[in-house]
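FYI, it's all coordinate maths here, none of it is from the lab. Computed from a predicted model, the values in this text were never measured in an experiment. Cβ atoms are built from the backbone, for glycine too; each structure is taken alone.
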Structure 1
Amino acid sequence: MALPFDPEAFAQRQLDAYNARDLDAFVREYTSDVEVYRLPDPNPVIVGRAALAAHYRDHRFNLPDLHARLVKRMVFGNKVIDQELVLGVPGAPLEAAAIYEVTERGIAKVWFVGP
């Protein structure tokens, strides 16, 4: 019997891996052709799992105090919206929101709102 599709589980696993700075576990939650956006820019800033891994390896997981605290989560069908407080990055603490579009293969698109 197949497990039901659970978009929230993908979002939670990637958040847990982010906070553990576990790059392999983090990128495993995304599709190979993931697209990442920073609103309001309509163009993706990252395309593909390899580019995602490189960005997080070079700009996030190398920060010793990195941590994202989940403030609130909403789930609408295959969309998961997380409000987070991000610590350990330049300019921290930062309030941000992430909107994840999840497929059965993983997180396919992400839109970030915030500084």
Structure 2
Amino acid sequence: MRLLVQVATGPENPTRAALGLLTARTAVEEGHEVRLFLAGDGVQLARPETAAATQGIGSGSVAEHWRALADAKVPVFLSGRSSEARGIGADTRPGVELVPPAKLVELAAWADSALVY
């Protein structure tokens, strides 16, 4: 199954933010093809220092989820507009791509299912 996971929740709600990444990680571990799209406050999770400080209650460490997703080579897209508004560039984290809104539409059409956190 092809799964799009969109995370628009940032460190202000660490449990929900971590849950989005945990869901993407779990789907990959179960053999699904996953794409991750971060938008809104969720793009802040791309900052390594923010990821390290964000721990969900029962949903784990954002930094650990990032490592697992990177190891699995999951494509990660950041909303370009959300990132720009928050001072986040493509060099914030290796392997992420800043993209326009049309990319989210493309990913939604690609996916068999989409989950939003």
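Quick check: 2.5 is what I get for distance in nm of label points 7 Å out along Cα→Cβ at positions 18 and 50, calculated from one of 1, 2. Which structure matches? Write out the running numbers ahead of the final one.
Working: 1: 2.5; 2: 1.7.
The structure behind it is 1.
Supply the structure label, taken from 1, 2, corresponding to distance in nm of label points 7 Å out along Cα→Cβ at positions 58 and 74 with the calculated value 2.0. Source structure: 2. Each of the structures 1, 2 was assessed by relative contact order in percent (Cα under 8 Å, 6 or more apart); the largest value belongs to 2.
Thinking of 1, 2, which structure, once helix-only ellipticity at 222 nm (-39500 (n - 2.57) for each DSSP H run of 4 or more, over all residues; to 500) is computed, gives back -8000? Checking each candidate, the match is 1. Work out the source of 13.6 here, i.e. which of 1, 2 gives that when Kirkwood radius over Cα pairs in Å is computed. The value was obtained from structure 2.
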